[in-house]
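Each in structure tokens, the structures are laid out below.
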Structure I
């Protein structure tokens with residue numbers, strides 16, 4: 001998880017990486033660093 005400043009607010013991004021070929025498998029972004037952001041990301045990743 002990492003954070004990026006957008007305007008005057010911080011936004012957070014959660015990434016899942018394939019460590020074998022260093023490919024991004026999925027991501028999610030949100031305004032809050034909490035379990036909801038990670039759950040949203042895992043729901044998207046399960047659809048891959």
Structure II
């Protein structure tokens with residue numbers, strides 16, 4: 001894939017406590033993965049899964 005991946009960890013108040021981005025040259029998009037405890041959400045092109 002040609003997307004950068006952004007990983008965020010949230011606290012119990014849904015505030016970002018850590019963030020890391022894996023970048024690729026000439027990225028065509030961004031995928032965001034957020035984690036709150038054992039739960040995850042994925043955002044691809046504005047669609048949350």
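We did not get these values from a lab; they are worked out from the coordinates using the rules stated. The structure displayed is predicted, hence computed values, not measured ones. Cβ atoms are built from the backbone, for glycine too; each structure is taken alone.
Structures I, II were shown, and relative contact order in percent (Cα under 8 Å, 6 or more apart) at 36 was computed from II.
Assuming -8000 is helix-only ellipticity at 222 nm (-39500 (n - 2.57) for each DSSP H run of 4 or more, over all residues; to 500) as calculated from a single structure, say which of I, II it is. Source structure for this number: I. Suppose you compute mean count of other Cβ atoms within 10 Å over residues 2-9 for every structure in I, II: which one lands on 8.2? It was calculated from structure I.
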